[in-house]
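What follows are several structures.
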Structure 1
Amino acid sequence: MGVGALLKKDVAVAEAPIVLGLQPSAMIDHVARVDWSLLHQISGEHGGSIPVELVELENILREVKIHVLSCHDDDPSAANVKTLAGGSVANTVRGLRSGFGISSGIIGACGDDDQGEFFVHNMNFNGVDLSRLRKKKGHTAQCVCLVDDLGNRTMRPCLSTAVKVQAEELTKEDFKGSKWLVLRYGIFNLEVIQAAILLAKQEGLLVSLDLASFEMVRNFKEPLLKLLESGNIDLCFANEDEATELLRGGEQNADPETAVEFLAKYCQWAVVTLGSNGCIAKHGNEIARVPVIGEAKAKDATGAGDLFASGFLYGVIKGMSLEECCQVGACSGGSVVRSLGGELTLDNLHWMYKHMQIMNLLTPNTAK
């Protein structure tokens, strides 16, 4: 019997999470700081995310042990290899729950293996509602996140053998009572994404979409444009590379300002993150440009965009201005890069709340 089936009876009586994340396959991230020689051995461009088969993932994990960077942190507990529940959507909903106190749940499936058990434990520990997570016989997805000495990350996910939730398994009950659905674009999950959007809209939810990676936008632009043109995407997050790919080949200039204007034609909120240059966003006639928060060198960019989304969504849910939403996003995105992995540590949380207070932003402990 699956996790979803076991806890399904509680869904009707428990208050529905405000935010639901759809991550069809639960995922475990293996995050490691490695030297450049390993990155040169892997096929594909640095900085992106390209799916690999299980054999290649296992080969990379073996090489990681040889190429992992030695730890020079003042903190002796700061490891250069870390395993945790991962995936962009999982990072965002976990950040919303553990960092901002927003009730959050996840829709998806995990395998009946050690990785599936680890995913459930990690998300449970952080207070994420798993009553919509199905447990199936098979493997849980895994991803190797390779981080160079500049903090840039290259991801190689293994999804081909992983269990996943199917479109026909979704029901209205999964979405009833929630306010937001968080999605990540992916061509392999397009059918379940479309089904989730349809059910979410029937239940009155707002939908947030992350554009995933520049390779995904480049290779599967047409289905993405159809999603945007449907009018069902209320909030869209893109980084600068994804925004450039989205506009490439068109008549528009491929700059962040043009990308925000383009996305805002279809979405209530349009956000383009610009790495060290902060972000630009538009909502209605309002445009905001916000710089990055803090000057510390990024140790690991993994989860920066995911946690930016957590902070931005927290601001929207709390009724903040567009500029304030961006500022909270900058605080949360800036905090997670201070350590390895896409999870907020206790030190990261303290840093984030401190900077939110400096900027006179509503912190979770003072939120009504």
Structure 2
Amino acid sequence: MMGSHVAEQFCEIDRLRAQLMNNVDVTTAGRSEVEVSHREILTRIESVIFGIVTSLSREEVPVLALPNRTSWANVSFDSGVGLHMISGSSVINIRCDCPSSVTKFAQIVNILSVIYRLVQSNMYATKRDIYYKNTQLFGSQTTVDSIVDDISCLLKVPRRSLHVLATSKGLISGELCYLEEDGTRVDCRGCSNAVAVSSNIAGIRNIVSSAKFVLIVEKDATFQRLLDCDFCSQLFPCIMVTGKGVPDVNSRLMVRKLWDMLRIPIFALVDADPHGIEIMCIYKYGSVAMSFEAHSLTVPSVMWLGLLPSDIQRMQVPKDALIQLTKRDESKLSSLLKRPYISSQPDWRTEMELMQKVMVKAELQSLDAIAPDFLTSIYLPNKLRYGGWI
């Protein structure tokens, strides 16, 4: 009896997995693993420096033209890729004779020289290492983070290929084992405290998993709660990932890696509020700032498992557990509804318009008002069993 019950539970998910496998575009499979050779990276850096030297030799002002990573005008939407930067996008000129940009010019040249030495010697450094080598020049860690992304975009090289690593904030747990690039074996099964997402996703190999699906969890608190009740192994064999809110690049790379290697359904579990929806959209469609790396960061197959605004009404969540939308929430929701990818997701639009109509939002914790274990014992099992995702 137990065996037939488990088989019934996975019926919908297995059908979905088969459908996803049939829809795989073999021309894009593994595309996120494409790397640029060391020689090519060095050549591109040399070209930038040569341009600066040439300008100086002509007694002209050196200018660095950085693609504008903040403008929606520079991105296009493709349902199979997400938000990606278009060719011929507008640029921001960083001049070395302008008071407002001279510091950034020096910062970019400094980090270019660091990257050149790292690639040339085949060594790696963290962004934090770079910051502490010249704190007076950079002023903050955030400045280094942004400039490394600017350089990645300028050189058209994936950030990981620059030999600059970022400390991951994400966590992963569940039915998954793999080897790090240095040969370290990582076992994510039965880990009460989970495993930190690797800082070198490209180096991961020998992935072994019998998971039925991947569950992206918006918040660390919800992730820990599912971990405490052994959700990954007791209810369903799955893999859970959290970026602890807005995901860092490594968390997004990890989800993409799992999709590339396992081709299993990927669900998102987020709060029923504009912030949670936007986080889910970042995993699925990407962001404007990182649109130049869309092919390695986005997973357009991500599905919205919950919490849906319609779930709030259907389950009659007590009103005192709900929260009124703030002006900022209203603005964010209106902005999301105008995003180019929403037109390709009519069911998502319906849910968002419902939220806009009732003017309330709900965190996943609001389900506790129905029953303390409602999320883990009733809501998620039934959602996964009967196909309650969109």
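Since every read-out is calculated from the coordinates, none of them should be taken as a lab result. Predicted, not measured: the structure shown is a model, and the values here were computed from it. Cβ atoms are built from the backbone, for glycine too; each structure is taken alone.
Here are the numbers for the structure shown:
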item	result
Parent structure of the calculated result 9.9, given that mean projected area of the Cα convex hull in nm², for residues 100-243 alone is the read-out and 1, 2 the choices	1
Origin of the derived value 1.6 (distance in nm of label points 7 Å out along Cα→Cβ at positions 124 and 164; candidates 1, 2)	2
Rg and Dmax of the Cα atoms in Å from the coordinates reads 19.1, 54; which among 1, 2	1
Structure from which 4.1 was derived, distance in nm of label points 7 Å out along Cα→Cβ at positions 204 and 300, options 1, 2	1
